[in-house]
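Listed after this line are the structures, all set down as structure tokens.
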Structure 1
Amino acid sequence: MKIKQNNVTSTVNDYEIVSWGPKYSVGIKLIDDQHMELVNLTNQLYQACLSKEKSVEEVFKEAMHRMVDYVRMHFSTENLLLESVGFPNYREHKKLHETLVKDILTAVKNYEDGNKLVPIHFARTLKDWIFSHIAICDQIYAQYIHEQVKNGVIDKKQLE
């Protein structure tokens, strides 16, 4: 199947449910790199749902395992950063992370219980989360951090 995207025709295997763009950048390289990988994993999961090459079950389990591991590592990194810079809404932000982890675990359980619509639904959940969390919520802490750097409260080296 051919899809027209950004004025480029590509096969369905190249289709992205989420495309990385400047609006997602928080201006902290480590976090941006990790966010780009989350976008990549989300797109891989979505492409697997559209693919007929392997069984969706096999691909979904593999993609979910990678997603769970990566999300845990990323949230740990982001939470440590926010705590170290004294982000005032740290606890609330951490709760948002915990909610996504619960959603991931619920999706896995529902799939194991026989709900075969979980993969495509979960890919869309991740897309929505990226659009709302990274593009909105993470921008709030990014603004706080950059303001603290500008005011000399946080050393830019602390962000590396």
Structure 2
Amino acid sequence: MHLDDWAAFFTGAVGAAAALVGLLIVAMSVNIKAIVAIPGMPSRAGSAIADLMAVLVTSALALIPHLDPFWFAIIAVIVSAAGLGFAIQSAVQLYRGGRRGATARSAVGLAPMLAALAGAVLLLVGIEAGMLVIALGFAAAFIVAVLNSWVLLVEILR
């Protein structure tokens, strides 16, 4: 496997993640009082940011020239595990907050970093398809972050 084959994907992911992190933070600042007032919402916001930052950091580091695929896999394991930690914390907070539908939303929130972590582990054991699994996890992270942004910006005011 050559990381150079994935350079265009990681370049796009870095730009998209950076833009979405900025937009998410601005969106949260608009409703920060409402976000803080609802149990589980601050951790949901944190999880959305953590997912996008995991995509950004992993993608940026993947662009290091001549990075050995083994070390990329190690980086991806560490970063996606950290992102998964935020998602788990968010799921627990939403569940404890008694939010309707919290279980389903929590499961969806875990998916991006679970996929990225699974892909990284596949790479560590020598299965090149792990790169595709990581890419799918990153795509899911974008979708989940946009949905969370909508909730934090619009739905929270209903």
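No value in this document is a laboratory result; all are computed from the given coordinates. Just so you know, these numbers come straight off a predicted model, no measurement behind them. Cβ atoms are built from the backbone, for glycine too; each structure is taken alone.
Quick notes
- Of the structures 1, 2, the one that 0.95 was derived from, the read-out being FRET efficiency 1/(1 + (r/R0)^6) of positions 40 and 112 (r between Cβ atoms, R0 = 30 Å, to 0.05): 2
- In terms of mean count of other Cβ atoms within 10 Å over residues 88-95, the structure with the greatest value among 1, 2 is 2.
- Label whose coordinates, when helix-only ellipticity at 222 nm (-39500 (n - 2.57) for each DSSP H run of 4 or more, over all residues; to 500) is calculated, return -28000 (choices 1, 2): 2
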